[in-house]
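Right after this note come the structures.
None of the figures in this text is laboratory data; all of them are computed from the coordinates on show. Note that the coordinates shown come from a computational prediction; the quantities given were computed from them, not determined experimentally. Cβ atoms are built from the backbone, for glycine too; each structure is taken alone.
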Structure P
Amino acid sequence: MTSLAQQVFRRKPVGQMEDETGADTGKSELARTIGLAQLSMFGIGATIGTGIFFILSQAVPVAGPSVIISFVIAGVVAGLTAICYAEMAGAVPVSGSSYSYAYATMGEVVAVGVGACLLLEYGVSAAAVSVGWSQYLNQLLNNIFGFQIPEALSQAPEQGGVINLPAVVLVCLCGFLLIRGASESAKTNAVMVMIKLGILGMFVVIGITGWNSDHFSNFAPAGLTGITSAAGIIFFSYIGLDAVSTAGEEVKDPHKNMPRAILIALVAVTTIYIAVVAVALGAQSTDKFEGQEAGLSAILEDIVGSTWPGTVLAAGAVISIFSVTLVVIYGQTRILFAMSRDGIIPAVFHKVNPRTLTPVPNTIIVCIVISVLAGFVPINFLAEMTSIGTLVAFLVVSIGVIILRRTAPNLPRSFKVPGYPITPILAIAGCIWIIQDLRIVTIWVFIIWVSVAMLWYFAYGMKHSHLGRGEKAGLIAKEQS
C-alpha cells in the first residue's frame, strides 16, 4: 500500500511530460507558433516594465553613484537564477514554468506550493502593474490633451475612487489578444518591446550629452551596506526573465529556443539597465534623485530645456505596462493550463478552443479575477505579495537543477549551467539573502497563502491527480481514447 508520503512526493517523469505535450514530436495541444525572436521579446517585455523609469529615486539615495554596482549585483543574482531556468527549460520544455520543474524534481505537493507562488508572481503582479497603468495614462492624456480620467474612475475605493477603470480595460484588452492566439500576442508584444527599447535608447543618446564626471566623485557614500541594500531594492526590476519558461508548448524547437531566449533576454535587460543608470548618474547629481517623480523625464527636460521628453517617456511607461501585463497574464494562463492537465485544479482550465488553439475559458476566468483585483484593490498590497512568490519560485528552480542532475544525469540537456554546482548554490544563497530582508508581515501572509494551497491539494488535487490515478494527461490521452 502506498504511504501518504509516497503519494504527496510522487514525481512526474520528464519523459512522460514530453510525451503528453509533444515536446519531441512537435505535436501539441497548443499551436507551436513562437520563434526565438518573439520568445526573447517575451522575456524582455515581462522584465523591462516601469521599474527602470522610476527605481532610481529609491535606489540612488541609498547607494549614491555606486548604485551602478548595485545594478550589477542584482543582475548577477537574477542572472544566476536565469541560467538555472535556462537549463531546466531546455531539459523540461513544457508549459508551467517552475511548477512543472518542481513536479519533475521534488514531487507533487511541492509543485502545488510552487503553483501557489506563481499565482502571486503572475496573477497578482498583473493586477499590480495594471493598476499603475492608469497613473501614466492620465499623465500622457494630460500632457497631450490637457484632460485626465476622473479620480472616481481611476482609483480603487480605498484610495478615494469607485473603480480603477483603465486597469480593468487594460486587462480586458490583454485577454482579447490572448484569446485570438499566442502568435498574435507574441507579435503585439514584440512591437511594444521595440518601442519601449527605442524610448530608453533615446534617453541614453540625449542624456549622455549632459554628462558630468564630477557626479561620480563621492562614489560610495554609504559603503558596502548602501550598495547591497540598493541591490535588494533593484532586484525586483529583473523579475520577469522566467516568463519565457511558461511558453514551452507554443515554441518552435523548445529544447534549443527556450534556453537561448532566456539568455538573450538576460543580456539585453542587464545591458539596457546599466546603460540607462550610468547616463542618468552622469547627467544629474545624486542629491536630486531622492523623491524625484518621473526621474528620467526630469533629467531629459533639464538637458533639452523642454517638456516634450516627459510626454515621450510617459508614452513609454504606458507601452511598458501594457507589454508586461500581456506577458504575465499569458504566463498565468499557461501555468493554470499545466496544473489543470495534471488534474490538480478543475478541467475547465485545460479546455482549448479548436479554432484558435488557446485555452479560452482559462483566459476569461483569469482576466475576470485580475480585473477585480486591479479595479478594487490598492497597488501597494498587490506589489508586496508579488516579490516573495517570485523569489520562492526562483529558489525552487535552482534547487531543481541540482536534484535533476542527480536523479536524471543522462537526460538530454540543450544547455547546462556553467560552473555547476557553484552556480545554482549561489543562486539559492542570493534568493535567501533577499527573502530575509522582506517585511515579516509579507512572509506571514505568504505562509498563510501557501497553507490554503495545501488545503486545496489535500481536499481536491491529490484525489484528482492524473499521476496518482496512473493516467496520462493531455494530447497522448486524447489520441489513445
Structure Q
Amino acid sequence: MLVGFVDTLLNRKESLLQALGQHLEISFWALLISVLIAVPLAIWVRKYKKIAAFFLQITGILQTIPSLALLGLLIPFVGIGKVPAVIALVVYALLPIFQNTYVGLTEIDPSVEEAADAMGMSLPRKLFRVELPIAMPVIISGIRTSMVMIIGTATLAALIGAGGLGSFILLGIDRNNTDLILIGAISAALLAIITSFLIDFLQKMAGKHALILLSCLAILVGGTSGYHAITQLNEKVVIAGKLGAEPEILINMYRDLIHVQDPRMSVELQPNFGKTSFLFNALKSNQINIYPEFTGTVLETLTHSKTTPSNPWQIYQLAKQQLATDNQMTYLKPMKYNNTYGIAVRTQFAKRYHLKTIGDLQSIQGKLKAGMSLEFMDRPDGLKAIKRQYHVNFPVKGMEPELRYRAIHEGKVNVIDCYSTDSELRQYHLTVLKDDKRVFPTYQGAPLMKTSFAKRHPGVVHALNRLADHITEKQIQQMNYEVNIKKKSPASVAHHYLNQHHMLKGAPK
C-alpha cells in the first residue's frame, strides 16, 4: 500500500504542486479579507454591547449554513471558480476572528485603560500602543482557528471549479482510489499545521518584522494571482470535463486533436471540473471554452425540452438547435457510443430472481434496497421516470457515484443506477437490466462551445469533428477500465486510441 501511495504521489507531483498553489491562494485571500472585515468591526463595536451581540449572532448564524448550500446560493450571483469559494470561506472565518478580537479588547484590565488615559493618550494611540498589543494573543488565536477552518473547508472549492487539494479527494472518491484521497487529505492537514506554526512565529516576531513578512506574502500571492489573470488575457483554449475517467479521456483526445491541427495552439485542460450545471455556467461566462456534453443531458437538464425524439440523430439535431437558439452555442457532431443510464444488479442476484428487464423488479419490490446518485434521483429522466413508467417503488439512499458501486459489492444495497459505459460494471460483475420501455433517452457525447468561439477557431471545430461517429460503447468501457482499474493515465489511454485509429499524424508525443 505504501509503495502504491508513493508511486501515485510521484506521478502526480506536478498536479499536487498546482493544487497546493491554488489552495494557498484561495485560503490566503479568504483569511486576509476576513481579518480586514472582522478586526475593524470588533474594534468599532467594542463600546456598544447590543450592537456587538447582534454581530456575534449574525456571524454565528452564517457559520451554520452548510458549505455546499452556500456555494450553491452564490453561483447564480458570482458564477463559479475562485470568487464564490473565497466569499464562502470568508463567511465561515468571520466568527472566530470577530469574537476573539471583541473578547480580547473588552477584557483588558480597566486600570490599564485608566493609566493610558491619565498619560493623555489619544484614542488611536491608545488602541495601537496599549489595547491591541494586550489583546493580540487572543486575536491571533481566533485567526489561527479561522485559518485551520479555511484550509479544511477550501477542499470543497474543487466542486465549483476553483481547484485546490479537494480535487485529489474528489478524484479519489470518483475512481475509488484511496491513494488520491490520502494525498489530498494529508496535504490539507499538513498545510493547516504549517500555517498554524507560521502564525505562531509571526506572533513572536517584532511588530515591524511581522508586518514586513506579511507584506511580502501578500505581494507574492497577489503577484501570482495577477500573473495568472494577465496570462489568461492571451487567448488559449480551455477544455474542461466532468468528474470521472471518461470525461478526462475525452478532453485529452480533444487536446491531442487540436495539437494535430495546430501545434502552436495553447491548450489548457481542467479535468474533474464539476457537475453539469457548473460546466455549463462556466462555458456561458467564458471561464472555459469547450467541454464534452451528452445529447440527453442537453434536452433534459440544459434546455428542458418538452419533447424528446426517439431517434438518436433527431435527439442530436433538436439539442443542437435549442442550444444555438437559446444560448448561442455550437454543438459539434456526436460520437458513436450511447452513454445512457441503466439499472444494475449483481449477476448472481439477477439469476436468483430471474431478472432480465427493469420491469422484472416489480415482482420483488419488497426485497430491493437501492443506492443511487443524487443527480439520477432528481432528474426527470432518472429515478422519477423509472417509478412512473415501470410502477416500481423501493427505498433509495443517495450517495456519490463511486460509492454506490462499493455499496452493491459489499451487499449494503442490491440495486444501483449506472452509466452503460462504466468500467465498474465489468469490475464488480454486474448485470444491466434491459430498459424495455425505453425510458432512458439517448446520450451521445459531443464537444460543446460558444458559437462566437467556434467562428474564431474553425480549425478547432474541424479537429474535434474528426471524433464524430467514432468510439463504440465497448471501446470507451475498455478505456474507462484501463484508467480506473489498471491505473493508466487518461492522457496515455486517449493518445493510444487516437494513434490506433490513425488520428495522430504529426501529433506531439
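Using the calculated result 14.6 for mean count of other Cβ atoms within 10 Å over residues 51-58, pick out the matching structure from P, Q.
Details: P: 21.6; Q: 14.6.
Computing mean count of other Cβ atoms within 10 Å over residues 51-58 on every structure in P, Q gives 14.6 only for Q.
Taking 37 as the value of percent of Cα pairs over 38 Å apart derived from one of the structures shown (P, Q), identify that structure. Comparing all candidates, it corresponds to Q.
Using the calculated result 0.45 for FRET efficiency 1/(1 + (r/R0)^6) of positions 195 and 403 (r between Cβ atoms, R0 = 30 Å, to 0.05), pick out the matching structure from P, Q.
Comparing all candidates, it corresponds to Q.
Upon calculation of helix-only ellipticity at 222 nm (-39500 (n - 2.57) for each DSSP H run of 4 or more, over all residues; to 500) from the atomic coordinates, which of the structures P, Q produces -19000? Derived from the structure labelled Q.
Given that relative contact order in percent (Cα under 8 Å, 6 or more apart), derived from a single structure, equals 15, which label among P, Q identifies that structure? The partial results should precede the final answer.
On the way: P: 34; Q: 15.
Answer by label: Q.
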